Structure P
Amino acid sequence: MSYIPTPEQAKEILMQYNKEAFHIQHAETVSKVMGEFAKEYDSENVDFWRTVGMLHDIDFELYPEQHCVKANEMLHEMGMDEELIHAVVSHGYGICADVEPVKYMEKVLFAIDELTGLIGAAALMRPTGISDMEAKSVVKKFKDKKFAAGCSRDVIQRGADMLGIELRELIAKTIDAMRA
């Protein structure tokens, strides 16, 4: 019998495997952004989207070289739902996993995972943070390969392409979701 934890339970599970504040903060951000996207696209499953966002990097701190591979094993051992596991593993498609994002929710996760990092870094550079940030300023940072160099522009662009939306629109939606 598989199960799907609540977002709160997912955070407790995540914290069993992740101790660094940065990783926990990233998971919380992705979870909340996923929840905001769910309100627009799948309002009956907001908690599921948030749980997937919370657990997406469950293995990263312990197994960075086997990211997504170990998540698959760990979540199966915990008896998690197959749809949840597929969503978590698919966010590494073409990077560290060969599981393709198929559902809209999976494509959103793929697209926003790196993007939330880029937007977060841009917000840190501003005296007003994210409160009045506009997509055009993030697009400018996106084009500067030296800025937040750890955030893969290729992955962000591939995510926008998967979703069938312009990069600027994805950035604007993600900023709005992070603000919320």
Structure Q
Amino acid sequence: MINSFHARLNKLKERLSSPELVNNKGLGNEIGFYIFDYPAQFELDLRSHLEKTIRGIDRKIIQIDLFRLLLDYLTKRNLLNAAIDLQKNKGDDEMLRALKGPLDEEKRIAPEIEEILKDRDFDLVIIHGVGGCYPLIRVHRLLNCLQPILKDKPLVVFYPGEYDGQRLSLFGRLSDDNYYRAFRLVA
């Protein structure tokens, strides 16, 4: 497993640099959404490698750490400390119920990402930090909400789990709804 993961990591630079990816070539009119799935235990290896890889690519890339975005958004709305207190005092279920509306992928999180991208020139968007957002944000819903925002710009999501081309499974254990419109970035 570790050799396969590192072999896939070593293909990242070439794939993220490829004109086909940035220009959405060869997709048959499909949207340019890609998933790089990986075993969650290699999160730190992935982060380190991704940082080095992106520095070596001559493309305008916008990176979004979804976990950082979530924390910043909750802080900006003065909800972070209240959510932490609620979780401590009443448990996870109460906290999740209270944050369901404020963290709605369509009405709140996708518009936050749209604001980050607004008026910026970029070739590619990368989203990572997905695992830390579970169960507050569901990736399959967020991807659906980002389609009209990104239009013809490619998106790569680094996903700690498994993606078989149809189904997302966070951490290789938690199945998400089907997501048929993304491609595996590197097989």
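None of the figures in this text is laboratory data; all of them are computed from the coordinates on show. Worth saying up front: this structure is predicted, and the values here are computed from it rather than measured. Cβ atoms are built from the backbone, for glycine too; each structure is taken alone.
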Can you spot which of P, Q the value 20 was calculated from, given it is relative contact order in percent (Cα under 8 Å, 6 or more apart)? P
For structures P, Q, calculate distance in nm of label points 7 Å out along Cα→Cβ at positions 49 and 97 and state which one comes out highest. Q
Comparing distance in nm of label points 7 Å out along Cα→Cβ at positions 73 and 89 across P, Q, which is largest? Q
When mean projected area of the Cα convex hull in nm² is computed for each of P, Q, the largest belongs to: Q
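Tell me which of P, Q gives -20000 when you compute helix-only ellipticity at 222 nm (-39500 (n - 2.57) for each DSSP H run of 4 or more, over all residues; to 500).
Corresponding structure: P.
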